[in-house]
Structure 1
Amino acid sequence: MPRYGFSGESPDMRKLILFVCRTVGEPVDGRELIKLALLDDNADYFLFSDALTGLLENGLLARDGDGVRLTARGGEIADITGRELPAALRRAVTDESADVRDRQMRERCIAASAETADGLSFFTGTLTDGTAPLLALKLQTGGEKQAAALKRRFEKDAETILQRIWGIMTTE
């Protein structure tokens, strides 16, 4: 992993976690937070874990489902202390944060399920733009295994599926 100038000190890890949460701009999934906070080779998981616990206990961060979010007080502190981190590290976190926001938005916009009712198996998938459905499908399948396969495929390629259906429906 590259080094961006992270000191490896506990106070800097707390600053980094707050900066990550501020940069992402929305509640951050736990896995994504770990990935972003450990971008620099000089950071380690135990340092991260201790810093995260301290930030949660001090009320600068709050749990939000499977992730964490900044509190109002945490946001104020992040604005002040983020500038103290090395510029190269701030740039790397900012770049990676955009990818995290995109992935999290995509996860919120795609819902799929495989269900069995009355001996019949169904796949249901929905793709939204964040507010309204763009595509909603419900297909009866040949069995649970096929419904599960359709669910996995929709979660992976929902946008492509929408484009193909749109192309088929608009082609004369």
Structure 2
Amino acid sequence: MKRFIWLATLSFVLLMAFGMDVQAQPQEVTEVVTITGYVTPKILPLDEGRVRANYEFIGIVLSDTGSGLFHEATSRVLGGLTAEKGKFNDEQGCSVFNLRNGDKVFFTFTGAGEIKPGGGGEEKIAGTITGGTGACAGIKGSSTFTGHGLRPALEGIGQFYSKGTIKYTLP
């Protein structure tokens, strides 16, 4: 009987020690999202067929499931790239996602792709989550997107949508 009590106690202690450790591990979450919005570029012609573009992008994030941390977040991006004959591989930028609960999540990203005259083109974007505020303080993660340019509804802006995934862990 004493041996049974001792084994039960030892099992309980080990279960609590290791079970709590497993429970405390943050889980990685993956959200499949679409970001739509518009960009206001500032274009500087450099030489024949080559331009520098700096831009501000304003958009909204919608999750494919209709829920999740980033669903219905708004996004503001500042970025830039140098294109030669419409192709670029040096895009860099920073973005802030404003979540529905008021928290913010910060990203940096790089991109490469092609811009077509009159709208259109495609790019690949890779991002890193650099931090957050409120309940998202300490968030870590990454994102991958494929962006698609559209024919803009208004001269002087660009319109885009990007489809991809955001993977993250919260502390």
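Quick check on the output: 4.0 is distance in nm of label points 7 Å out along Cα→Cβ at positions 139 and 155, derived from one of 1, 2. Which one produced it? Source structure for this number: 2. If distance in nm of label points 7 Å out along Cα→Cβ at positions 83 and 163 is calculated from each of 1, 2, which structure is the one that comes out at 4.3? Value 4.3 for distance in nm of label points 7 Å out along Cα→Cβ at positions 83 and 163 corresponds to 1 out of 1, 2. Have a look at 1, 2 and say which one yields 20.8, 64 for Rg and Dmax of the Cα atoms in Å, as calculated. That value comes from structure 1. In this comparison of 1, 2, the computed figure -4500 for helix-only ellipticity at 222 nm (-39500 (n - 2.57) for each DSSP H run of 4 or more, over all residues; to 500) is attributed to 2. Have a look at 1, 2 and say which one yields 15.2, 50 for Rg and Dmax of the Cα atoms in Å, for residues 27-114 alone, as calculated. Computed on structure 2.
All of the numbers you see were taken from the coordinates with simple rules; none came from a lab. Note that this is a predicted model, so its numbers are computed, not measured. Cβ atoms are built from the backbone, for glycine too; each structure is taken alone.
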